[in-house]
Structure P
Amino acid sequence: MNIDKLASLEQSCREFVQTLPIADAGHDLAHVQRVVTAAKLLAEKEQADLQVVVAAAWLHDCVAVAKNSPLRSQASKLAADKASEFLTSIDFASEKLSAVHHAIVAHSYSANVKAETLEAKIVQDADRLDSLGAIGIARCFTVGGAMHRSVYNVDDPFCEYREPDDYSYTVDHFYNKLFKLPEVMHTYAGKQEAESRVLFMKEFMGKLGQEIGI
């Protein structure tokens, strides 16, 4: 795909996404832009279909569903359906619509859908990278605050003697999900970056422990 056509696709997707409501501050336009940037880098390394990756990355959260909504597991399917409608309206290549649809459905952790294509694996990796590192910490506490979770369990902040309960405590989300993400990354570059970001997050947890007297 030539550079001008890709730029036009990105501009159309950006303008569309900017008109949509967001589920929370952790899933805003800035999040989408970071996912697109990461996905493009991974796509170039893996020689994936950039048109599919870019479209799916821009539109992966185009339906806003709160993290604590009973519809959460359906959010990526709803987004994929809406993305297909939008892409059809801008004359996106019809033969690639199903690939974009699958990449969006499979990106979601809560949907638990296996990524079957290289492009879906890349979009999934890019989205999960944004849950890690410094930005991942910021997003996690932003979403936790919006959901009125306590920061940590005062009796066992770091889940040493109990199962993580990330419905009640934001710190528990690190142990229930975030620290496990490097194990499920698909691309080599994505896995390396995920491991580096998790090391930083564990350093943060060590500092947090010092400050709360653990």
Structure Q
Amino acid sequence: MTTQRRSGTPDSRRRSETSRRAILTAAFDLVGEVGYAKLSIEGIAARAGVGKQTIYRWWPSKGALLFDAFLTLAEPPDGGPTALPDTGDLEADLKLVLRATVEELRDPRYDGPMRALHTEIVNDPALAAEYAERLGGPMRELKKERLRAARHAGQLAEDVDLDLAVDMIFGPVLDRWLHRTGPLTAAFADRVVETALRGLSPRR
């Protein structure tokens, strides 16, 4: 019985996926409308047209559900990039990536859910571990791979610590967004890249 329930018929699998997408969409939309503090499983269930137990069966917490919603609904239709751009011009490539990051962080549709998700990650070690495994860690490796290629090409100092370099390049934008310490603009992203690369470039 357990195996049959897990595999299911094609129709039941389609219904389950339809319900899952409805729940994820409802969670993503509602957190933007009412804020995380007022987001409830009951409200999500009502918006999605499912029972509360359906949600509790698939997600252990409101934070885990929101993370799944963000991960699933915010990704590009093609599944997203498998690598950072590499045109041979490291500065131009990093500016392109940071400008896109700024644009996403300023998008009202994503701002609220991302701030709520950050709060949950800070307070929920299990969710923090899941975030690191499914999103944070893989994204850091993509960034390090681009910097590793630049180091191999002689565009970065040979002794550059890649983890520290990632923090230097991407950290300031995330910090300014999170703490609202100043305007988040493409010009700011460009200055971050220029300043970081001055310190990371090979010594003459």
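All of the numbers you see were taken from the coordinates with simple rules; none came from a lab. Predicted model, so just to flag it, every value in this text is computed and none were measured. Cβ atoms are built from the backbone, for glycine too; each structure is taken alone.
For structures P, Q, calculate distance in nm of label points 7 Å out along Cα→Cβ at positions 35 and 195 and state which one comes out highest.
Top value of distance in nm of label points 7 Å out along Cα→Cβ at positions 35 and 195, among P, Q, belongs to structure Q.
Supply the structure label, taken from P, Q, corresponding to helix-only ellipticity at 222 nm (-39500 (n - 2.57) for each DSSP H run of 4 or more, over all residues; to 500) with the calculated value -19000.
Comparing all candidates, it corresponds to P.
Kindly point out which one of P, Q the value 14.0 was derived from, the read-out being mean projected area of the Cα convex hull in nm².
Q
When distance in nm of label points 7 Å out along Cα→Cβ at positions 19 and 51 is calculated for each of the structures P, Q, which structure yields the highest value?
On the way: P: 2.3; Q: 0.8.
When distance in nm of label points 7 Å out along Cα→Cβ at positions 19 and 51 is calculated for P, Q, structure P comes out on top.
Supply the structure label, taken from P, Q, corresponding to Cα Rg over 2.2 N^0.38 Å, for residues 83-154 alone with the calculated value 1.45. Could the numbers behind the result be given before it?
Details: P: 1.45; Q: 1.33.
Label of the originating structure: P.
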